[in-house]
Structure I
Amino acid sequence: MSIGHAMDFFTNLKLSGQRAKIAEKVLKEIGDRLKFLVNVGLNYLTLSRSAETLSGGEAQRIRLASQIGAGLVGVMYVLDEPSIGLHQRDNERLLGTLIHLRNLGNTVIVVEHDEDAIRAADHVIDIGPGAGVHGGEVVAEGPLEAIMAVPESLTGQYMSGKRKIEVPKQRVPANPEKVLKLTGARGNNLKDVTLTLPVGLFTCITGVSGSGKSTLINDTLFPIAQRQLNGATIAEPAPYRDIQGLEHFDKVIDIDQSPIGRTPRSNPATYTGVFTPVRELFAGVPESRSRGYTPGRFSFNVRGGRCEACQGDGVIKVEMHFLPDIYVPCDQCKGKRYNRETLEIKYKGKTIHEVLDMTIEEAREFFDAVPALARKLQTLMDVGLTYIRLGQSATTLSGGEASA
């Protein structure tokens, strides 16, 4: 039973006599707790839902609901993007809950991009002006009106309407002969849904939280396409009747927010394929050729050029047993990943470590004369990742950065 249905059930439950007297306090407690969960937009979750299947936002909102139920006063609450994945209707409920927490006498600190959350805040702190090395400063703070009055604040400019995301003046028309049609989708709460998607267009699937968007796309359409286009046999799609139009596609790719790697050795350079041509460039300099170095010398995945003390990680993992593991810089290479001989090789005055320590923006300029690298680096810049470093550990990237 979903939380919303459970709330309706207990609200409409009628008991009489001794039963009503015994259950009065228990029913009130159950009703209050279910109401808290509904108010933070979790009415669609089933009561038996496994905690490990919850999204980060759902888990955070459950914790928030439990705090409201506790009725604590004088507490500082810190929330990281609680509105993520919420429909505007549910977002309004969430903000009402946060304001209720404040009214109890607590301090609520929210890290957010959401416009409604910014407008609802009593005090706004805008950090920037840019991202990464271009940020790190408090650009403006105070009531929203004060933020909007600061020209250097990008947030203020968008909130005041001086800047805005332009709506396309012309839409690309759909080709009625090229469509993808999924019929009879019945996963979870879907009611024999027929989905018709135009091929070659930008399509947005929207609706209130828990309406079935993820079930329809992630649990039904994607596994079907993965099986028929990619030959995968892992995911079993949710129940459906038929699908037509997959012949218009070569393959399907799921771009989610899972980490691009789980070790410090994984980084944007290795994941995007930039690192291979970089290693080839270093192997091609005269000093490398005279020493007989190949591109493998500049890999931190194999022996030879890497620091063996940390095996090319640049850090040493310290197991904390009952606490999360921590990473400390390697004493031998000082976090540079390579041994001394490898770091003696330079391309345009830079060592392989110095190249990996460049931001995407710096690397794009540095490799401007190398088309194969410049194209890939420009793509990373186009999705707003100018500030991350080529060799930045994948474990330090946010979900959004990994997705991009």
Structure II
Amino acid sequence: MNKFIRHLRIEFKRIFANDVLLAIFFGAPVLYGILFGYVYQQAKVVDLPIVIIDQDRSPTSDKIIDAFGDNEGLLVSDVRYTAGNLIDEMPTQQYAAVITLPSNFEADVFQKKHPEIRVDLNMANILNANTASNHIQAVLLTLNAGMEIEGLKKQGMHPAQAKASYESFKINVNKLYNSTGNYVTFMLPGLLGGIMQQIIFLAMALVFSRDFEDGYFGTLVKESKSSLYLIALKTTPFLIMLPLIWLVVALFFPYFNVDINIFNFPMFVLVVLLTFASIFIGMLFSIAIPSQLKATELLMVISTPAFILSGFTWPTMAIPDAITNIAQFIPLTQFLSGFRKIAFYDGDLASIKPELGMLFIIMAVSFIAMVILLQLKIRLHRKKGKQITE
């Protein structure tokens, strides 16, 4: 035990001597957590710029323009009577939509000719386009219903009867699980989970590859020929520090008013398994590749697309099966799937059994491969040492 503690102190010294590792390990979760939290703090997209081309110039078109102005998601940047050079303006103004009210619009409405309002959406940014489209349709559908009811009332129909004749059935949409459509609630968990996997990968990529490069591995082998001893020695410092980092990451959720349930036992189990799975994968690469740079680069190849492949934003049903099957072996994929079940649906351990099982498989395969490979390297190193001595 005294030997282990002595070696552990050396490990901490070596870790804290690496300024880049410290900056990434401690700084990245805090910096990116604050950055992403404030990026999405507004929670929803508002004031999307639109242009209205009013070719009718009537009281009805004025009413429509006012309705668009009252919508919080839209900002009427300009009202004009002709299109002008809209194409030339797009690179600088980047309007979300252009709405054209045709000439004789009011007259055609009164004569039941069903005139058409043209909406041109800027699809360069799909999020903005979809948001603008939803707001525009909401405004126009409301106005359309109102005009139809007013027309029936002018024909002498009772107001209640006019409304009933237009509204054949009612629609009640109840939004569940992030009912406000808060973008912080949607994005922050996935981004922070991806960051945590990445920093663990980066930290563990250095633990053995650095020792191979500077010769410290030989010193360790002289002290112990057990791969399990060396793995425990290299893992312990990070198991001491990572709970603190996870706590800081968890506190971002109440800080940014993300109303989800994360402080519970199933989430604790999920976080622990993600941590160990990421540690074992990172350490395996560190043992297999005796170069800090190459080990780090290869782990980044896995980590960089992990968030996209996880299915957290783009549904897995829309991803080719071959890619989805590969993504199942990335710890983040299982973590985010389980996270959503627990945080949003109040799931228990039984509900995340598939994710936990897959994380156990990733851990077991990585750990066994790591132990075997490290034991081989220890044996080869000791064999070389004996040959040199002889």
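Laboratory data are not the source of any read-out in this text; all were calculated from the coordinates shown. All figures in this text were calculated on a predicted structure; none of them were measured in a lab. Cβ atoms are built from the backbone, for glycine too; each structure is taken alone.
Here are the numbers:
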{"item": "Among I, II, structure where volume of the Cα convex hull per residue in Å³ as derived comes to 188", "result": "II"}
{"item": "Among I, II, structure where FRET efficiency 1/(1 + (r/R0)^6) of positions 58 and 178 (r between Cβ atoms, R0 = 41 Å, to 0.05) as derived comes to 0.50", "result": "II"}
{"item": "Which of I, II leads on relative contact order in percent (Cα under 8 Å, 6 or more apart), largest value", "result": "II"}
{"item": "Structure responsible for 0.45, with FRET efficiency 1/(1 + (r/R0)^6) of positions 42 and 74 (r between Cβ atoms, R0 = 25 Å, to 0.05) calculated and labels I, II on offer", "result": "I"}
{"item": "Origin of the value -10000, where helix-only ellipticity at 222 nm (-39500 (n - 2.57) for each DSSP H run of 4 or more, over all residues; to 500) was derived from one of I, II", "result": "I"}
{"item": "Structure (I, II) behind the derived value 9.9 of mean count of other Cβ atoms within 10 Å over residues 322-329", "result": "I"}
{"item": "For distance in nm of label points 7 Å out along Cα→Cβ at positions 154 and 282 computed as 3.1, the structure of I, II it came from", "result": "I"}
{"item": "Top of I, II by distance in nm of label points 7 Å out along Cα→Cβ at positions 34 and 306, largest first", "result": "I"}
